[in-house]
Structure 1
Amino acid sequence: MDTRDVARLWEENAPTWTRLVRAGHDRCRDVLNMPAFLAMLPPVAGLEGLDLGCGEGAGTRAVAGLGARMTGIDIAPSFVRLAQASEREQPLGIAYHVADAAALPFPPASFDFATAFMSLMDMPDQARALAEAQRVLRPGGFLQFSILHPCFMPPRHRNVRDAAGELVAIEIGGYFEETEGRVETWTFSTLSPEERDATKPFRVPRFHATLSTWFSRIAAAGLVVEALGEPRASLAEATAEPVVADTRIAPIFLHLRCVRPR
């Protein structure tokens, strides 16, 4: 699978994805993953930032809300149009462009930092995307990104529950089977049965890599890891939002912050 295939899949997903996430159906993102990601960010007020794989712009807007001057790029034109529409309605000074993270249309050392919220794992050339991020960062700048945790969300995984329905373990398999565009079909678990019947499932490309491969690619790109995060729901969050309760057993998401050395 190449960039054109990935762009086609996300272009097909974009309208429904945007409608559902803006209606609050991505509870994992809203309750746990995005707040943890923002909490891990260093101060960004007044800095120039680039959001890689910005989608409909939720993450870009959140970081702009911290005072950063943001640019967002995505490979799917519909996502960019929807993000631009939000910018017109509530201006935050964000510029959005259709672009490939593996071939960024910016000169070297253009940004103080970059973010990639749940996007790098869906890119066919992760090594190139990391190298491009390093290229457009100023010395001392950082890239912070989040992905599905490669150790606990490999190509094959299954929740193991006890007789009461409580999650007690996660069964995994295929960790070492690095995939080149395995298409997963799914939708948000928060949809009502009626909404689920009326909604076409998403088709999402996955490019699973082992943890060691991720670290090797980061190092090859000339970046140095300085922080890691594995968001875990609090007991109160898990009680209020059962969709994030699984993270009290094992992490679903992995956050990394990498720096371009001075």
Structure 2
Amino acid sequence: MNKSMSFEEEQDAAAKDRNFVTALSRGLELLRAFGAGEEYLGNAELSSRTGIPRPTVSRLTYTLKQLGYLQHNERLEKYRLGAGVLALGYRYLASMGIREIARPHMQRLADATDCAIALGTADRLSMTYIEVCQGSGPLLMRLETGSRIPMATTAIGRAWLCGIPSERRMQLMNEMRQRDPDNWPAIEESIQRSLGDYATYGFCLSQGDWESEISAVAMPLILEEGAEVMAINCGGSSLRLSHRILIENLGPRLKELVEQIKQTLEPPRIG
């Protein structure tokens, strides 16, 4: 796993901001360092992943353990995420009423198309699924709520990029270029292609871009006049989801789904 994104640069910038609390930022960076499927990490691993000096990591992990955000295994001399982090995550998801509103609409489309429908939000250069509804069709990959996927190489990530202001999009694309300069030309081309697809169809396409066996359509879910931007996708096996099906069937149905969600969230005014 890569180190935290531009951590040292972030700290230099933070030094110019009197309201920025560096200790809090570093504590959160440690919590972010735990990846999916990784149960325990030691101070040395956390230091390597975040770029935070090991003595500072030791103090932070001790504090986070005392607060219940980390659990310590004395035999392994390593830490894992504690109940405090899980509680925060569940509270966050529970507070997002959009999940309850979107779920029945998403499930109906999943059942009708035998595809997977996912609602996601951005987290730095990744997308996090906050709701997933599965159809009964053959899916080569089953992602669940809480799964994190790349922003730059997935339909849902590029759809989210299409929905945000151009200035913010260019900033993120610059970060992507710095993160992966070798692959940046291909990444930039795919993002520009998605911007073109969104302008033409109102949704983005992915045909084996991230996983060769998966095809999908996706589009942004723009709420509160752009104050909140999420994204939603519809995908399945590329063996049965041809380009024509994506363009003529799934894409238009996904657009209908987004409109249904928005209408439920923002019912028409009377009078």
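Overview of values
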| read-out | value |
| --- | --- |
| For mean count of other Cβ atoms within 10 Å over residues 46-53 computed as 22.8, the structure of 1, 2 it came from | 1 |
| Source structure (of 1, 2) for mean count of other Cβ atoms within 10 Å over residues 70-77, computed value 13.0 | 2 |
| Which of 1, 2 yields 20 [relative contact order in percent (Cα under 8 Å, 6 or more apart), calculated] | 1 |
| Given 3.0 for distance in nm of label points 7 Å out along Cα→Cβ at positions 134 and 198, calculated: source structure among 1, 2 | 2 |
| Ranking 1, 2 by distance in nm of label points 7 Å out along Cα→Cβ at positions 158 and 190, the structure that comes out highest | 1 |
| If helix-only ellipticity at 222 nm (-39500 (n - 2.57) for each DSSP H run of 4 or more, over all residues; to 500) is computed and equals -14500, the structure in 1, 2 | 2 |
| For semi-axes √(5λ) of the Cα gyration tensor in Å computed as 28, 22, 19, the structure of 1, 2 it came from | 1 |
| Distance in nm of label points 7 Å out along Cα→Cβ at positions 86 and 238 - structure with the largest value, from 1, 2 | 2 |
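No lab work stands behind these numbers, since they all come straight from the coordinates. Here the structure is a predicted model, which is why all the values come from computation and not from measurement. Cβ atoms are built from the backbone, for glycine too; each structure is taken alone.
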